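Structures given as C-alpha cells follow.
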Structure I
Amino acid sequence: MLCISFCLYKIVIAMSPEAKEHLLELRQKIDKVDLELLNALNQRAKIVMEVGKIKQKEQIEVLDKGREAALMKRLSEHNTGPLDEEMLQDLFQSIINILKRLQA
C-alpha cells in the first residue's frame, strides 16, 4: 500500500500544473456525482422499503424475476455507454441484491 501511494505521489509530482488542475477538476466532478448517486440510491432504498411492506402484508415473495428481467431490458435499451452490457448488468444486479435485504 505504501508503494502504491508513493508511486502515485511521484506521478502527481511529475505532472504539469495544467494536468494537475484538470485532474483536480475531474475529481471534484466525480465527488459531486458520487453524492448524487448516494442520494439516488437512498431514495431508491426508501421506495424499496415501501414495496417490501406491501409484499410482506400481502405475503408476496421478495424475489420477482420477471420484474428484474424487465428492469434489465429497459436499462439496456436506454444505456448509451460507456458502460457495456455486462457492466450494466453487474452494477444493477448488485444494487438489486443489496436493496432486497431491506425487504426481508
Structure II
Amino acid sequence: MLDYVEVGKRIRRARTEKRITQEKFAEMIGVSTGYISQIESGLKCFNLKRFNEVGRILDKPTSYFIEGTDEHNSDFLITEIVELLKGASEEKIKVIKDVVKTILDKE
C-alpha cells in the first residue's frame, strides 16, 4: 500500500533541497499551492503522469518518491542499510561486517 504521508515527505524534502518554494513548484507542474500542500501532507497523491513530471523537475527517479529509493544518492543507501541492520541479531551484523570488509578490501 502506498504511504501518502511518506511520499509527501519525500516530495517536500526533494523540493526544499532544490530550494523551490511550494508556489513555484505548483506553477511548474500546473496545480495550486494548496494542492501541493495537501500532497506534501499526505492528504492527496499525484497521478502517475504527474509523478514523472515531479521527478523531472526535482531530478529524482519516480521510485524515490514511491519507494524511498534513490540509487544516485549514497547517503540514502547508507541510511537504508542502517535501517535494515537495526532488526538483525548481533551475530548477523558481525557476518555482514565481515562481508562488507571483504568486498571493500578487494577494491
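Bear in mind that the values in this text are calculations on the coordinates, not laboratory data. Remember, it's a predicted structure, so these values are computed and weren't measured experimentally. Cβ atoms are built from the backbone, for glycine too; each structure is taken alone.
When helix-only ellipticity at 222 nm (-39500 (n - 2.57) for each DSSP H run of 4 or more, over all residues; to 500) is computed for each of I, II, which one produces -28000?
Details: I: -28000; II: -21500.
The structure behind it is I.
Output the label of whichever structure in I, II has the greatest value of mean count of other Cβ atoms within 10 Å over residues 59-66. All intermediate terms of the calculation are to be shown ahead of the outcome.
Values: I: 10.4; II: 17.5.
Largest value of mean count of other Cβ atoms within 10 Å over residues 59-66: II.
Starting from the value 19.9, 62: which structure in I, II was Rg and Dmax of the Cα atoms in Å calculated from?
On the way: I: 19.9, 62; II: 17.6, 52.
Comparing all candidates, it corresponds to I.
Once percent of Cα pairs over 18 Å apart, for residues 35-90 alone is calculated for every structure in I, II, which label goes with the largest value? Mind showing how you got there, number by number?
Numbers: I: 54; II: 46.
Result for percent of Cα pairs over 18 Å apart, for residues 35-90 alone over I, II: largest is I.
From which structure (I, II) was relative contact order in percent (Cα under 8 Å, 6 or more apart) calculated, if the value obtained is 35? Don't skip to the answer; put the middle values down first.
Details: I: 35; II: 24.
Among I, II, the structure yielding 35 for relative contact order in percent (Cα under 8 Å, 6 or more apart) is I.
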